[in-house]
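J.: Following this line, the structures themselves.
Any read-out appearing in this document is the output of simple, stated calculations on the displayed coordinates, not a laboratory observation. Quantities reported herein were computed from a predicted structural model and do not represent experimental measurements. Cβ atoms are built from the backbone, for glycine too; each structure is taken alone.
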Structure I
Amino acid sequence: MNIFQVIILAIIEGLTEFLPVSSTGHMVIASAFMGIGKEEFVKLFEVVIQLGAILSVVVLYYKRFFRSFDFYIKLVVAVIPAVIVGVLFKKKIDMFLESPLVVACSLLVGGIILLFVDNWFNKPTVTEEKDINYLTALKIGAFQCLAVVPGVSRSAATIVGGMSQKLTRTAAAEFSFFLAVPTMFGATLKELYDFHKHHEQMFTGDEVKFLIIGNVIAFVVAMLAIKTFITFLEKKGFKMFGYYRIVAGIVLIALIYTKHIAQ
């Protein structure tokens, strides 16, 4: 892995973490295209730099994070399903992470679903996070479990989950952002622990540098992406993201079967 690849992956993470297009899926494809997808540190890097992206949520919505204790309880309740699934299916998840074909198929199927989401859930009644109860938070968290499959998109799954529980598009998107904080923080700690457990030396000097640079870039890019996404979502909805995913999925399948990207 070199500094150019670090910058590319970090920009992709920052742009896609909070969009319904799958940040993990895009990074898996990008790293496979650059020929570094099988490297152990690259897999760690792709998880750890998500921490930089989610910190942008804390900065942008800092008033929400210090408003009430009830807010934290909702996030804890919502993250429980993902914790259970992550613990039980970690090895299988890791196998999926190595498959660009799984990503391509997930992008395609998810794209088709996004074409219809705005019409399926068009009578929202919940406009703010404070109106979300614990059961609703748990149900949204259950949707997040779908994102263990690369290409599904954690953001898309939780936003659709929120809309299915009568949240407006904006309220669902914001709760999805908030839920990313404990989810990705926990995933980062777990990934670092597993890496440390199998290596005597934690990181080389270059690897530490790469992680710092990656997190900083992901943080800055994600700040810009969140603001743009909320504005776009309020005006246009999900169809454009659906079309993008369909096109991306078809192109990736073609690249895989023409051997331009290793399956």
Structure II
Amino acid sequence: MEWWQAVLIAIVEGLTEFLPISSTGHMVLVAAAMGIHEDAWVKLFEIAIQLGAILSVVVLYRKRFLTSNPVPFYRNLFLAFLPAAVFGLLFKSLIDEFLESTFIIGCTLFLGGIVLIYVDKWFIKTSDQPAKSVSPAKAVVIGCFQVLAMVPGVSRSAATIIGGLSQGFGRKQAAEFSFFLAVPTMFGATAKSTWDLWSEHPELFDAGNLGLLLMGNAVAFVVAALAIRGFIQYLTKHGFYWFGWYRIALGALVIYFSMG
């Protein structure tokens, strides 16, 4: 992987991590278009730089993470994180197989787009309660929605935001809890994938690759920090409708070319 390819993938990650359009799906498609997706290091890179993007959440929402009453906040994050953690450990090999298929990504992008077109109509009546008031039971439900995002193209952001809406949150509150939940989720995914690759191919962890990984995380951090505020403002005012049509259009193109 060249440095410009690393930068391009990191920019895509930063822009899409918190949008309901699947950051993993977009990175896989970009890497596939450049002919480098089969490389083991690139696969780790696509996962690991998500950590840089979600660290922007910790910085932007540092007051929430350093709250004076941390027990409910971190308890709920742990409960919401748990379903995906268990599912990931049990079915990692199957998930990795799905990551290989651009056709599956195209299908999930397309079907997810149809869902997003109607989400705003399904959840018209939502409260304006703050994300910190999530109950343990609601946290578990949102965590179960996150499990759906383990299929590439579904979008972790879309699944967890919809999960929040299903529990009565407004768009902003659902999005913020989705951001918070990304922190333990992506940290765990990065740690597990890094350990697995280290165990099988320690020679890949040379100075050049580690430099690319550091640069990718830095780029993803900056781009994601800039994207978060804009997404919150757009989602609050306009909802999911145009994200849905974007997913449908992109999904249709991916399906077409993957079958050609």
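J.: Here distance in nm of label points 7 Å out along Cα→Cβ at positions 85 and 117 has been calculated and equals 1.5, so which of I, II was it run on?
T.: It traces back to I.
J.: Here is a follow-up. Distance in nm of label points 7 Å out along Cα→Cβ at positions 109 and 141 was computed and gave 3.2; which structure, I, II, did it come from?
T.: Here the read-out was taken from II.
J.: For helix-only ellipticity at 222 nm (-39500 (n - 2.57) for each DSSP H run of 4 or more, over all residues; to 500), the calculated result is -27000, so let me know which of I, II that is.
T.: Only structure II yields this read-out.
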